[in-house]
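Student: Below are structures written as structure tokens.
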Structure P
Amino acid sequence: MANLASEFLGIRSPNPFWLASAPPTDKEYNVVRAFRAGWGGVVWKTLGLDPHVVNVNGPRYGVVYGADRRVLGINNIELITDRPLEVNLREIKAVKRAWPDRAMVVSLMVPCDEDSWKTILPLVEDTGADGIELNFGCPHGMSERGMGAAVGQVPEYIEMVARWCKKHTRMPVIVKLTPNITDIRFPARAARAGGADAVSLINTVSSITSVNLDSFSPEPMIDGKGTHGGYCGPAVKPIALNMVAEIARDAETRGLPISGIGGVTTWRDAAEFMALGAGNVQVCTAAMTYGFGIIKELTAGLSLYLDDKGMALSDLVGRAVPNVTDWQYLNLNYVTKARIDQDSCIKCGRCYAACEDTSHQAIAMKPGRVFEVIDAECVACNLCVDVCPVEDCITMERLAPGTLDPRTGQVVGDGHADWTTHPNNPMSRAAE
């Protein structure tokens with residue numbers, strides 16, 4: 001089995017799977033159970049200065065389900081820890097002493113002034129924690145108080161607070177970024193400029209998951225009222241992957257360590273985050289849905305994958321980053337057509353319905369419900385592949401250079417050609 005031992009910012013853990021700052025990491029009891037199950041580390045639920053916050057006493061979660069009632073996403077309106085700071089610090093210290101081989105990072109959120117950070121940092125450092133994570137992402141409750149996403153949406157504030165923290169602690173500083181922003185590169189650049197050792201992302205997406213059509217209140221409902229909350233889980237994974245990749249390939253943040261967060265449910269999700277530049281991953285919704293035991297599947301799956309590829313864990317990190325590009329550089333000479341394997345086809349007609357009604361009318365239905373691709377109409381959008389219920393029944397086949405494309409009437413070119421040189425582009429180099 002592949003060695004999954006991980007080192008992130010000098011913080012060692014037996015595997016790269018950490019529990020994210022959230023209810024699963026709110027107290028000693030939970031964290032000890034997580035470590036016994038096999039988790040490599042935790043980010044302790046966000047601490048603040050006393051007097052501690054007050055959470056609602058009613059429902060805190062709203063859920064989006066798939067057709068089989070599988071949890072696709074959870075919206076939460078819970079705030080940072082509502083337990084006394086002293087209690088949290090005592091438990092963090094006890095857990096770290098009992099489990100020295102596990103990563104212990106503490107999430108923090110205090111008012112945006114230097115004295116507040118100067119006050120709490122020595123207290124956390126005294127616990128023996130391995131590092132801190134600055135919660136600049138929470139989109140509800142705390143942001144209205146000038147913390148959380150209210151800081152994370154202003155790069156100048158991120159840089160300022162990161163500088164304060166680096167000034168007042170020896171611990172590695174991780175800045176947790178909010179996805180509720182237009183361009184994730186700017187806060188990441190600010191974190192690096194402030195001296196942060198790493199960034200973690202994404203925090204939750206500001207959202208309302210549903211409306212109760214009897215009470216006409218957003219869910220979760222508190223005495224007939226609801227509010228926006230933070231959305232997480234498998235549904236946010238595509239957003240998170242894109243933002244991780246943007247930071248990994250940006251000239252100003254390239255090389256900045258990243259802890260990937262957002263919908264990690266399987267070993268494959270974790271591998272994708274790491275391939276796009278994350279040094280480790282943090283998990284929350286999957287643990288809340290399936291329990292701490294899911295770590296066994298995560299570690300076994302990732303280990304088997306690495307063995308199959310003949311790769312070390314470090315070889316995986318950033319492996320896909322060179323293949324992430326901007327649209328204008330995609331090869332326009334790469335021409336494909338859909339192909340339907342008639343032996344695998346179950347004649348459901350989903351490909352035909354999708355293409356005929358919403359795409360390019362490139363699939364014909366012949367007698368006996370035989371479906372065939374019309375090459376002269378196929379633009380290779382691969383919608384048919386995506387809606388087909390039979391894996392690999394429909395595939396995309398590349399036309400070789402020199403082949404006539406019956407849709408365009410043109411011969412497929414050899415080599416690379418993209419929008420920057422295309423004659424239809426008024427600013428192309430060829431046009432110039």
Structure Q
Amino acid sequence: MASKSLSTASRLTRTSATPLQCLRKPLSHTFAPSQRRAVSAYGYEQAKALTFQEYGDPPSVLSLHAHSISPPHGDLMTLRFLASPINPADINQIQGVYPSKPTFTTSLGTAKPIAVAGNEGVAEIIALGSKPKEQGFKKGDWVIMNGPGFGTWRTHASARTQDVMRLDEATREGISAVQAGTVSINPCTAYRMLKDFVTLKEGEFFIQNGANSGVGRAAIQLGKQWGLRSINVIRGREDKEEEERLKKELKELGADVVITDAELQSQEIKEMAAEWTNKGRAPIKLALNCVNGKPATAMAKLLASEAHFVTYGAMSKQPLTIPASMLIFKDIHFHGFWVSRWAERNPQDKQATVKDVLDLVRAGKFKDTPVDKIAWEWETKGEELIGKVKDALEGYRQGKGVFVFGKT
């Protein structure tokens with residue numbers, strides 16, 4: 001069973017315990033009535049994290065856990081988180097169906113192992129041991145996570161240099177915490193898929209489904225910057241005014257064509273595609289798929305011979321069905337892409353990709369995905385934070401949910 005959600009944690013102060021007691025006694029989980037966060041004593045940092053003991057439905061298994069972090073030494077440093085998004089992969093990881101697993105540990109002061117939720121975010125270094133200093137890290141630096149499974153839904157963390165990638169001052173200049181905290185997954189996924197599978201020339205097409213997603217919006221904007229043309233598929237809405245508003249919004253980002261999944265699967269789609277591509281003289285050489293099922297197969301049918309079809313998600317939870325004719329006669333190449341594995345294998349390319357995207361953001365050439373900021377203060381209760389995760393799980397948001405940390 002998951003531990004009971006904690007909305008409060010005791011403070012370690014000079015008036016409540018002697019130095020010897022601070023070293024020997026674990027924190028109790030009760031707040032002083034004032035609910036005020038005391039200044040850390042004797043170098044210990046007080047932290048809270050959304051954690052889980054077992055896989056399951058996030059609202060059922062998540063709890064807010066309070067603990068202390070000892071002063072960093074050796075190769076350790078202490079981080080204070082600034083912004084951490086709620087991504088679909090985070091939900092899947094808590095459910096136990098994501099290929100990357102979190103680390104379950106008792107190092108946060110629990111009898112049973114727990115894991116901290118969240119994979120993406122940006123944090124500030126507030127204290128560090130000798131080795132990070134020798135490697136050029138310093139207090140006040142911003143860092144993002146090197147890979148999944150670190151656990152970013154928390155106020156503070158202890159980390160090693162290999163866990164993080166530092167954003168140098170030039171990369172960070174003019175960038176908000178939310179922008180930095182959401183750059184490493186969706187924009188990097190779009191960037192690499194557009195660059196790494198086929199060389200698209202200016203004026204050539206790519207097609208994608210899930211065009212309203214964070215990856216989809218990033219691909220539209222990056223493609224526009226590079227002179228590419230895009231055909232974008234969205235899920236049809238019962239509210240046709242909302243559907244038209246969304247189509248207009250994506251076109252304002254730089255989309256050339258926006259259609260619904262119903263239009264994609266209509267009998268008129270071949271004639272429509274011929275009109276867009278000047279009867280195939282501007283072939284569609286790349287498809288980006290995060291949906292699967294029949295709409296994905298319909299999208300693949302529009303590709304030119306020897307094109308590339310890249311799958312990075314499975315929102316419909318349906319299999320991807322590939323007609324043999326596409327493999328035999330059209331020689332279409334089907335690939336999978338997982339940005340976490342790519343980043344692990346290509347750390348220098350990740351750093352360069354993050355820098356390129358943030359340069360575009362700074363220049364006003366790349367707009368943020370709409371976000372719903374979720375304030376996380378020290379006094380914020382566990383049930384409030386878990387409720388926001390539940391909202392994200394059920395789709396009750398106008399934008400990506402992002403924890404934005406205040407006075408923690």
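Here, each number is a calculation from the coordinates, and none is a lab measurement. Everything quoted here is computed from the prediction, not taken from an experiment. Cβ atoms are built from the backbone, for glycine too; each structure is taken alone.
Student: Which structure, out of P, Q, was P(r) over Cα pairs in 10 Å bins from 0, in percent calculated from, if the result is 4, 19, 26, 23, 15, 9, 3, 0?
Tutor: The correct label is P.
Student: Which structure, out of P, Q, was distance in nm of label points 7 Å out along Cα→Cβ at positions 125 and 157 derived from, given a value of 1.6?
Tutor: Label of the source structure: Q.
Student: One of P, Q was used to compute relative contact order in percent (Cα under 8 Å, 6 or more apart), and the answer was 13. Which one was it?
Tutor: P
Student: Further question: Check the numbers for FRET efficiency 1/(1 + (r/R0)^6) of positions 173 and 269 (r between Cβ atoms, R0 = 30 Å, to 0.05) across P, Q and tell me which is largest.
Tutor: P
Student: Comparing mean count of other Cβ atoms within 10 Å over residues 197-204 across P, Q, which is largest?
Tutor: P
Student: Where does the value 3.2 come from, among P, Q, when distance in nm of label points 7 Å out along Cα→Cβ at positions 61 and 77 is the thing being computed?
Tutor: Q
Student: Once FRET efficiency 1/(1 + (r/R0)^6) of positions 45 and 357 (r between Cβ atoms, R0 = 41 Å, to 0.05) is calculated for every structure in P, Q, which label goes with the largest value? List each step's numbers first, then the result.
Tutor: Working: P: 0.30; Q: 0.85.
Max of FRET efficiency 1/(1 + (r/R0)^6) of positions 45 and 357 (r between Cβ atoms, R0 = 41 Å, to 0.05): Q.
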